[in-house]
Structure 1
Amino acid sequence: MGPDPVETITTTNDVVDRITKEVVGISTLVRSKGQISVTFETTNLIPGHIYNLIWVIYNNPEECLEDPCTFGDLYYNLATLPVAYIATGQVAASSSVTFKAVLEEGDITKQTIRADMTSFGLRDAYKAEIQFGLRSHGPPIPSQQQLQLTTYSGGCTVNFSVSGNNLEVPDEEGECAVIQESIHKAPE
């Protein structure tokens, strides 16, 4: 049985660099009635580059093929009712950045990374597995900067693998990759 639905549950987990596997920050997820909020504090960034924080939500984590859920579940296992949103984006002023965002249950107005996920939304703040990915869009491209800040593919002409096979740190215009991650499993 899950937690009492009026309870606030706060979890803090490591932010891990997907290339070096080093801990580079922390993420704090607050689950409360009807919403989730995150504070994602990270380091190891390139000043002046653009980064997006992405919510990756598995509404039915018990349907995932692995524990925790994986990108394979996001892309190929719709039984998990997955959804991935752009939470927020910013240009890094230094090598350390803090992102903050809130997501309401049922909100399907956010920018998704896949068009076929728009109807899922966050179903239950207490039951979903919530993962965060930090996506680098490399240096700003003046004609694409707003898209780089607000969309998954804005300004991207080279996408390094999400599975880690050819993962690199984007350092040139047009290069993009999810470079850091943090996982918050559903409460028991």
Structure 2
Amino acid sequence: MPALYIDMDGVLADFPAWALSQDPTFTDITTPLTPDQQQLIASNPRVFRDLEEMPRARSLMNVALHFYTELQWDVSILTAVPREPHMPWAFQDKMDWMRARWPLYPVRFGPYAEDKQRHCTPGDILIDDKLSNCEQWQAQGGWAIHYQAGDAGGDCEAQLAQRLEQLIRDRNQDLEAEEQPEV
């Protein structure tokens, strides 16, 4: 069964806003962390539990729900934990964060960002804010949407909705072809 995977931090959970509120130079969470940024995160060991939602997270998850209800796809959250600093609460806090908002969807871990590609089977979709994760996903035969918070998620939702519509059209054409009597 095909699957839709949605990244958590920077797509659903507003880690970028938290990071920027802590340090005005912390503008890109998708790049390797500096030692100062690692220390900042380490000094907030429960940060993943306390994040706000991204502004368009609910709209994005509403589109994702159609993959589950209309196409019977597996929809999961695919997130990663930081390699450095070590955060023993990260796994639990991310699961709790999701359970409080969208309990229908399981949380899967890379466990690290570069491991996400190992979850891909050809045709699966990934929505992620880290471009390298999208590129690795596509190299495995998946379809990826690079989420960019600067557009407030609108483009991501539109791309996902277009993909959903195309998959539904393809499925309906396949069903119609199966129903055609042989001549």
Source structure (of 1, 2) for Rg and Dmax of the Cα atoms in Å, computed value 15.7, 51: 1
Winner on FRET efficiency 1/(1 + (r/R0)^6) of positions 30 and 46 (r between Cβ atoms, R0 = 35 Å, to 0.05) once structures 1, 2 are ranked, highest first: 2
Per distance in nm of label points 7 Å out along Cα→Cβ at positions 22 and 102, the highest-valued of structures 1, 2: 1
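Matching task: 2.1 is the computed value of distance in nm of label points 7 Å out along Cα→Cβ at positions 110 and 126. Pick the structure from 1, 2. It would help to have the intermediate numbers written out before the result.
Details: 1: 2.1; 2: 0.9.
Structure of origin is 1.
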Structure from which -13500 was derived, helix-only ellipticity at 222 nm (-39500 (n - 2.57) for each DSSP H run of 4 or more, over all residues; to 500), options 1, 2: 2
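A short reminder: the numbers here are calculations on the coordinates, not readings from a lab. Nothing here was measured: the structure is a model prediction, and the numbers come from that model. Cβ atoms are built from the backbone, for glycine too; each structure is taken alone.
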